[in-house]
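What follows is a group of structures, each given as structure tokens.
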Structure P
Amino acid sequence: MPHTENEPVYVISVAARLASLPCWVLRVLDQEGIVVPCRTDSNRRLYSDADIRTLAHVRHLTEERQVNIAGVKVILELERAHAESKQQHDLPLPRQD
């Protein structure tokens, strides 16, 4: 059975390989609150497909665009706020009967 986009399924080593980042970077991103994976009962990190996409985006920002961690945080926060705002504006208006 296929998993959903937000279902945590990948351990840190697999997530790091999928995002082309070293494991220590994923730990730093977790500590900084940039990409916070789910935790198992035994405290192991589990990443979802959505987390992998965000990690790949972080890699692009840091490696290709030379953005530091503080800048990555700001960019991701702005992107999330923009997506939420767009989603709210796309909702149909209540009917005025």
Structure Q
Amino acid sequence: MAELKLRSKNPDSLRRIIQSALSERLQSVTAGIKRAEERLQEFETKYQLSTEEFIIRFNNDEFSHSFDFDEWVGEAQMLAHLQQTKESIEEIHFVD
């Protein structure tokens, strides 16, 4: 695990600033995850197909091109990215 060291004349203030920024970012990412999951659920309901199954079949060229399918793939990719970002933020720990 990598360690990052920062120097400041007021380390407590810097720590609060960073913790606040990380907290805000985590809230934003969590809200994005919720929106992406809701959007994926809409596609799954509309097409009666799980996102996982859709992606497999889409990658096998089993569907003709459509705007919905492009959006569905994009939402799935966005969800994966947001989940990875959330994990990265949650792995950050402050050491004294």
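Between P, Q, which one scores greatest on percent of Cα pairs over 13 Å apart, for residues 21-68 alone? All intermediate terms of the calculation are to be shown ahead of the outcome.
On the way: P: 58; Q: 66.
Once percent of Cα pairs over 13 Å apart, for residues 21-68 alone is tallied for P, Q, the winner is Q.
One of P, Q was used to compute relative contact order in percent (Cα under 8 Å, 6 or more apart), and the answer was 27. Which one was it?
So the calculation was done on P.
Thinking of P, Q, which structure, once helix-only ellipticity at 222 nm (-39500 (n - 2.57) for each DSSP H run of 4 or more, over all residues; to 500) is computed, gives back -16000?
Only one of P, Q returns -16000 for helix-only ellipticity at 222 nm (-39500 (n - 2.57) for each DSSP H run of 4 or more, over all residues; to 500), namely P.
If mean count of other Cβ atoms within 10 Å over residues 5-12 computes to 8.0, which of P, Q did it come from?
Corresponding structure: Q.
Can you say which of P, Q returns 16.4 when mean count of other Cβ atoms within 10 Å over residues 13-20 is computed?
Comparing all candidates, it corresponds to P.
If you rank structures P, Q by percent of Cα pairs over 16 Å apart, which sits at the top with the largest value?
When percent of Cα pairs over 16 Å apart is calculated for P, Q, structure Q comes out on top.
Rule-based calculations on the coordinates, nothing more; no lab input. None of these values were measured; they are calculated from a predicted model. Cβ atoms are built from the backbone, for glycine too; each structure is taken alone.
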